[in-house]
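So, here come the structures, one by one.
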Structure I
Amino acid sequence: MSSTEILVYPASIAGPERPEVEGKFLRLSWRNQGYLVFAAFELYRYHNQILARFAQEHGLTHRWVDAQTLEVNAPQLAVHGGGRFRLNTRQQRLDLWDDSQVYGRFEESGLVESIAAAAHPWHRFNIQIG
C-alpha cells in the first residue's frame with residue numbers, strides 16, 4: 001500500500017476556537033491507497049456512517065439495507081477496523097483507542113508511521129494508542 005491519506009469530517013475539525021475534539025475513525029484501503037478517516041461525534045456517531053460518507057465522496061456503490069446496515073459494493077475497498085480518537089491541537093496530541101462494533105479494532109501495525117508520513121497537519125503530533 002502506498003502512503004496514507006488523512007480525511008477529516010468536518011474539514012475544520014479542530015482549530016484555535018476548538019482545540020480539543022473527540023470522535024470515531026476508520027482505517028481503510030482502496031485502490032492501493034491507505035486512508036484514515038476521522039469524524040467528530042456531532043457529525044457521525046457510528047463507523048458505518050463514516051464509511052457511507054467515504055463511499056459517497058469516492059463514487060462507490062453503496063446502500064443502506066436498513067437503518068443500521070450499510071452495504072458497499074467496492075471489491076477494492078477494505079476496512080481495517082475502527083476506533084475512537086481524541087485530538088488536542090494545543091498539545092499536538094492524537095489519542096487512538098477502542099474498536100468498532102461492526103468493523104473490529106483498527107490495525108495498529110504501521111499506524112503511527114503512516115500518520116507521520118502523511119501530508120497532513122497532524123503528521124508531527126504525538127500519537128498515543130491505547
Structure II
Amino acid sequence: MARKVLVFEEVIAILKAISAPSRIIERFSAQADTIAGLKPEKAVDEVTVASGFGQKSRVGFVEFTVNDTRTQMDAKKAREIGLMLIEAAEAAASDEIFVKLLERLGIDNPEAHGRILVDLREIRQGTRGTSWPS
C-alpha cells in the first residue's frame with residue numbers, strides 16, 4: 001500500500017477548512033519552512049522499476065519505487081502509467097520549446113509564460129488542471 005503524502009498547500013487548505021486559527025496556521029507554516037530548510041535537497045530522485053510474480057495471487061506485478069516510496073501494481077496499470085509518463089515528458093519538452101520561442105520573440109515575462117502555458121495545457125488536454133485517464 002502506498003503512503004499518503006500531502007503537499008504543504010494541501011495541509012494549509014485542510015487547516016483552513018477546519019477553521020484552525022490563523023496563529024496556528026502561521027506557526028505551522030514557519031515550522032514547516034524551518035524543517036524544509038534543514039532537509040537535504042535531492043538533486044536526483046532514485047527511481048527503480050522491477051517485475052515480479054505473486055506466488056499467492058498467481059499474477060505478475062510491477063514494483064515501482066521513487067526514493068523510499070514503493071508501490072506495486074498489475075501490468076495493465078503499469079502500462080497506463082508508462083504512457084502517462086511519456087505523454088507528460090512530451091508535453092514538458094514542448095512547453096520548454098515554446099517558452100524559448102516566446103523569449104526569442106521578446107516575451108521575457110515568467111508570469112506571461114505561465115498563463116500561456118496554462119492556456120496551451122487546456123487546448124492540449126482539455127483541462128487547465130490535472131488530466132486523469134479514463
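FYI, it's all coordinate maths here, none of it is from the lab. Remember, it's a predicted structure, so these values are computed and weren't measured experimentally. Cβ atoms are built from the backbone, for glycine too; each structure is taken alone.
Here distance in nm of label points 7 Å out along Cα→Cβ at positions 20 and 36 is compared for structures I, II. The highest value is that of I.
Distance in nm of label points 7 Å out along Cα→Cβ at positions 60 and 108 computed as 5.2: which structure among I, II? Computed on structure II.
Suppose Rg/Rh (Cα atoms, Kirkwood Rh) works out to 0.95; of I, II, which structure was it derived from? The read-out was computed on structure I. 26 is what came out when relative contact order in percent (Cα under 8 Å, 6 or more apart) was calculated for one structure; which of I, II is it? Attributed to the structure labelled I.
Have a look at I, II and say which one yields 3.2 for distance in nm of label points 7 Å out along Cα→Cβ at positions 44 and 116, as calculated. Only structure II yields this read-out.
With mean count of other Cβ atoms within 10 Å over residues 76-83 computed per structure, which member of I, II shows the largest figure? By mean count of other Cβ atoms within 10 Å over residues 76-83, the leading structure of I, II is I.
Have a look at I, II and say which one yields -4000 for helix-only ellipticity at 222 nm (-39500 (n - 2.57) for each DSSP H run of 4 or more, over all residues; to 500), as calculated. Comparing all candidates, it corresponds to I.
Looking just at mean count of other Cβ atoms within 10 Å over residues 4-11, which of the labels I, II belongs to the structure with the highest value?
Working: I: 16.4; II: 9.2.
Largest calculated value belongs to I.
For which of the structures I, II does the calculation of Cα extents along the principal axes in Å, for residues 28-67 alone return 29, 23, 13?
Only one of I, II returns 29, 23, 13 for Cα extents along the principal axes in Å, for residues 28-67 alone, namely I.
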